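The following blocks contain the structures, represented as C-alpha cells.
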Structure P
Amino acid sequence: MKLVLDTNIYCDFAEGIPAVVNTLAELGEELYLPTIVIAELTYGFLKGTRQEYNEKKLQEIIAKLQIGIIDIDRNVARKYALIYHHLVTKGRKIPINDVWIAACCMDIGGTLFTRDSHFEEIELIDHLPFIN
C-alpha cells in the first residue's frame, strides 16, 4: 500500500508510538511525505530547542525507510483545485495545508495516514483509519 504520511503521523513515528510504527511496518509497502509536511515539520523544528537534532532525525528516517517526497507540480496543483472546489461546493473548509497534502496523496494514488478527522471531508482520497 502507498501510504502518504501526515505531519502528526510522522511525529508519532519519530516518537516511537507503537500503533504507528506497527502500521507502517505492516502496511507501508511504499511511504511518502508531501513537501507540505516537510514544511510543517521544519516550521516546528524552528520553533523548538532541538532544531538540528530534529532535522537530522527527519533525514535519517527518510533515508532509512526510503520515503519518497511528493513535490508540488502542475498535476498536484490541479488536484488541489479539484479538492478545494469539492470542499467549497460542500460548504466545508479544512486548513489549506491539508488541502495540499490531500492533493499530493491524490496525485500518486496513495492512502493518507493521519489522525486529523477533517480529512474525512474529502471523499476524493483514500484514508487509513487511525487505530490507537
Structure Q
Amino acid sequence: MQRTIVSTSGAPGAIGPYSQAVVVQGSLVYTAGQIAILPATGELLAGDTGQQTKQALENLKAILEAAGTTLASVVKTTVFLKDMGDFAAMNAVYATYFPSAPPARSAVEVARLPKDARVEIEAIAVLPVK
C-alpha cells in the first residue's frame, strides 16, 4: 500500500505521534482531527464553539490544500463536540464551509478534547484524478 504523509505549516503541527494527514494509494486523504489551534502561535483560540469551528475548518482546509485537494472534495467528516448543546453553533459555521453537496457526517459528544477545545473535526477527502 502506498502512503504519503502530509505536513504543512499552514495548520498546527502534531502534538503527538501522528501525522496531519495521510494520502493512501494516491486517491484518498485521511486527516487527523483538527481543533482551533492557531498555526502561528500553537495556542488554542479562546473563543466560543462557532469561532473554534471556523478555526478547526481553516486548519483542515490548509491540510487538504497541502495534500493537493480542497474542502469541496471531502466525502466524510466526523465532528466531536464537548457539549452537544453547541451543535447549532457548530452547524451554522460548518454549513458555510460546505454550502452545497455537503459530505456525509457524524457528530458525537465527547467527555474531553485536547487542550480542552470545544470542537474537533476530522475529514476524509478524494484527490483529483490526474
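FYI, it's all coordinate maths here, none of it is from the lab. Keep in mind that this is a model prediction, so the values were computed, not measured. Cβ atoms are built from the backbone, for glycine too; each structure is taken alone.
Assign the value -0.65, -0.83, -0.93, -1.11, calculated as log10 I(q)/I(0) by the Debye sum over Cα atoms at q = 0.18, 0.21, 0.23, 0.30 Å⁻¹, for residues 19-66 alone, to the correct structure from P, Q. Derived from the structure labelled P.
Source structure of the calculated read-out (distance in nm of label points 7 Å out along Cα→Cβ at positions 27 and 75, 0.8) within P, Q: Q. For the read-out helix-only ellipticity at 222 nm (-39500 (n - 2.57) for each DSSP H run of 4 or more, over all residues; to 500), a value of -18000 was computed from one structure; give its label from P, Q. Answer by label: P. Using distance in nm of label points 7 Å out along Cα→Cβ at positions 59 and 83 as the calculated read-out, with 2.0 as its value, let me know the right label among P, Q. This figure was derived from Q.
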